[in-house]
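Participant: The next part holds the structures, each set out as C-alpha cells.
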Structure P
C-alpha cells in the first residue's frame, strides 16, 4: 500500500512564475491600458476634457477582458490556478484603484488639469504592487515613471491631453519591454516542458 504524499504548497517564486506565464508578464494588460490612455488623449484633443475623463473611466472597465483575450490570442492561458496566492492580491489592488478614482474625479472639479496627473499617480502606485505579483522589478520603474510624470504634470497644470498622452507613451514603452523579456522566458519554459515530456 502506497502512502499519498501531502500536497506541496506553492511558493511565492512559483506563484510569480505562473503569473508571468499565464498573463505574458502583464504586457497585454499594460498595452491595452496604454490604448485607453491614447483614446482619452484623442478625445481630450478633439472633443473635451470632461469627455476624456469618461473615456478613461469607461475604457478602463474593458482593460482586463481585452487583455485576457489578447493573452489567449498570443498563446498563453490568461488564467492562473485557484491555488495561486497572488491572484487575490491582483484583485485587491484593482479594488484599491477603483476606490481612488472618485478622488481623482473630485480633483478635476477643482481643476480639470489635475485629473490625469492624479490618475497617473494612482495607476503608478498600483503598478508597484505588480513587482510582487509578477516578480519583476521593471514594474517599480514603470510605477515610478508614471508617478513622477503625474506629479510633474500636476504641478505644471499641463493640459488634460498632455496628461493622457503621457500615460499612453509611458505604458506603451514599458509594455514593449515587458513583452520582450516575457517572450524569452516563456519560450525557454516551453522548451524545458517539451524536453521533460520527451524524457518521461
Structure Q
C-alpha cells in the first residue's frame, strides 16, 4: 500500500489563518474589556484563544496591532474602512451622508462591533470622548469639501453640521447597539438611525432660504 504523504510544513491554510485571526480579535475584546488595554497582555489573549504566544504573533506583531485591527472594524477607523471605496468629493453631500453613515450603522450591528461598543462603555467618558473627537477630526475635511462645493447650508458651521450627524448616532449606538443588544434593540436602533440620517440630509443640505 502506498505510504501517506508526510504533512507539509509552513503556514496554515488561509482559511485556518482567517478563523484564528477572528478568534484572536474576539478574545482580545474580552480581555481588553476585563483588564483594560494597558493591563491586558498578549499572553492573556493567547490563552483565551488556546494558542501559544508565538502562534499569536504570527497574526499580529503586538497588542497594539490587535487593538488597531479592532479600531478599523468597529472603532473610529471604521469611518475610513467604510468610505474607502466612495468618491466623496464626486458624490452629492445628501447621497454621501445617507450611504456612508448608513453603511456605518449597518457595521455597528455586527457582534464584534457591538462588543467593541461595550468596551467603549467600560472605558468610561474619556474613552468615548476621545473616539468622538477622533471622528470629528476625520470628518472635518469631508464636510469642508461639501461646504466649499455649496452642498451644505452656509449658515451652519462645519463642526455643528458634523455633530448634528454624529451626536445622535453615537447615542443610539451606545444605548442600543452594545454587547447586550437584543434583536429588537438592533431593529429599533437601525430604523431610528436611518430616520435621523434622512432628517439630517434634508436639513444640512437644504438651502438657507428654504429652511425658514
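Participant: Just checking, which of P, Q has the largest value of percent of Cα pairs over 20 Å apart?
Facilitator: Q
Participant: To continue, here is another question. With mean count of other Cβ atoms within 10 Å over residues 102-109 derived from the coordinates and found to be 14.5, which of P, Q does the value describe?
Facilitator: The structure behind it is P.
Participant: Upon calculation of helix-only ellipticity at 222 nm (-39500 (n - 2.57) for each DSSP H run of 4 or more, over all residues; to 500) from the atomic coordinates, which of the structures P, Q produces -27000? Working shown, then result.
Facilitator: Numbers: P: -27000; Q: -24000.
Attributed to the structure labelled P.
Participant: To which of P, Q does the computed value 2.5 (distance in nm of label points 7 Å out along Cα→Cβ at positions 118 and 166) belong?
Facilitator: Q
Participant: For mean count of other Cβ atoms within 10 Å over residues 30-37, find whichever of P, Q sits highest and give me its label.
Facilitator: P
Participant: Comparing P, Q, where is distance in nm of label points 7 Å out along Cα→Cβ at positions 78 and 110 highest?
Facilitator: P
Participant: Could you tell me which structure in P, Q was used to calculate relative contact order in percent (Cα under 8 Å, 6 or more apart) as 30?
Facilitator: Label of the originating structure: P.
A short reminder: the numbers here are calculations on the coordinates, not readings from a lab. Predicted model only: the values in this text are computed from it and were never measured. Cβ atoms are built from the backbone, for glycine too; each structure is taken alone.
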